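Below: a set of structures, written as structure tokens.
Bear in mind these aren't lab numbers, they're just calculated from the coordinates by the rules spelled out. These figures come from a predicted structure and were not determined experimentally.
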Structure P
Amino acid sequence: MRFLVLSDVHSSGRTSAWANRLAKEHGADAFIVLGDIVNFSPPDWAEEFLRSLELPAYAVPGNCDPPSVVTYIDRAATSLHMRKAEVGGMTFIGLGGSNPTIFDTPFELEEEEIKEKLGPLMEEGAVMVLHCPPYGFLDKVMGDKSVGSTAILDLVKRYRPKVVLSGHVHEDRGVIEKDGTLFMNPGAAKDGYSALLDIGEVIKGTLLERVVE
């Protein structure tokens with residue numbers, strides 16, 4: 001199964017057109033949207049955006065999405081926030097929001113809250129669909145400062161997921177494989193970035209070229 005992965009749309013109205021085009025070009029089966037769909041408000045724009053996508057979508061909110069965005073995600077896509085689902089023969093486990101930031105954004109969780117919400121869902125070999133990265137993986141700002149979640153890192157170490165998808169940190173786009181886990185940050189969709197996730201006999205993450213429109 002092939003997914004076109006988006007994150008950090010931040011209310012960019014241009015995103016759905018090029019994302020639909022790329023999904024068709026690359027033969028995607030569905031979208032995964034990793035949060036920050038809106039840029040603080042209005043929350044109902046998340047529903048409008050997800051309805052504009054021409055394939056089924058699985059989504060979580062981000063830290064710049066007000067918590068009420070979850071309601072609008074549910075109306076137009078499959079919300080994975082604090083949920084798990086069987087997708088393409090794999091267990092997908094999701095959590096939106098982020099650990100605390102210096103910006104005091106609308107959807108932030110203390111590390112203990114992240115552990116309490118995500119821990120009971122976890123199982124070995126799953127696909128984690130997150131907004132916030134685990135500490136130390138695709139989470140560096142200003143070149144060297146890690147801002148990811150220590151609670152998520154602890155769960156990754158314990159349960160060894162097959163895939164960890166995250167956004168949040170626009171400047172640390174990339175794909176990393178370590179100890180049998182694929183970590184991927186597709187980059188900010190508001191800036192034209194996206195990625196592909198292939199799940200089958202082989203699991204593969206591919207960053208796509210930036211769309212400039």
Structure Q
Amino acid sequence: MTTLGTRAPFITFEGGEGAGKTTQIRRLKARLEGLALACHLTREPGGTPGAELIRELILDGQRPPLDALTETLLFYAARANHLVDGIRPALLRGEWVLCDRFSDSTRVYQGVLGAVPRDTLELLEALVVAETKPDLTIILDIPTDIGIERATARRGAHHADRFESETHEFHEKLRQGFLELAREHPQRISVVSALGDEASVEFEIWKRVCERFSLPREKDV
């Protein structure tokens with residue numbers, strides 16, 4: 001199955017720092033393209049020129065701190081532009097949209113950790129996202145210590161961004177927030193362990209995607 005109603009499928013990837021989202025989303029794109037399915041790979045915050053400008057402000061580790069509501073509004077401003085100029089046009093062209101982070105990150109980072117009320121987030125979600133909700137969300141789960149270690153190694157000499165520089169306690173609460181979302185939305189969210197090597201994690205994600213969208217799995221490796 002390549003479409004849902006009048007549009008193509010929308011898949012999001014979530015998880016803490018160092019879980020390997022960027023690597024796995026690219027591997028899934030290659031799998032889908034191997035079945036001759038057009039894909040649009042994107043990310044949040046960002047994904048369009050306007051949203052990328054807002055991303056720079058949000059993730060600037062050197063800027064003065066912002067309160068949680070202000071930060072949330074910036075995320076949704078970026079998301080609104082991303083949806084209008086990137087995600088929705090791609091879906092209507094028949095392209096599978098694979099997005100590195102989406103609304104679930106806001107629910108956890110700004111909701112669970114930033115204490116923005118759920119009612120506020122739901123109002124923004126209805127206004128900005130409306131019916132353009134993910135058809136499948138993959139949460140890559142990894143123990144906090146290992147995720148931080150991987151993220152630090154990946155970053156090298158570069159400055160930590162706004163979220164990478166947070167405490168171990170912050171990242172553990174982040175992990176538990178994602179797992180709680182998965183328990184609340186089992187029909188949409190699938191949790192995949194990110195502890196294995198890249199190939200084994202890719203295979204598990206591919207199995208979940210094939211099951212969800214009734215894709216052939218002859219090209220499994």
Identity of the structure behind 31 (criterion: relative contact order in percent (Cα under 8 Å, 6 or more apart), calculated), options P, Q: Q
Origin of the derived value 17.8 (Kirkwood radius over Cα pairs in Å; candidates P, Q): Q
With helix-only ellipticity at 222 nm (-39500 (n - 2.57) for each DSSP H run of 4 or more, over all residues; to 500) derived as -14500, matching label from P, Q: Q
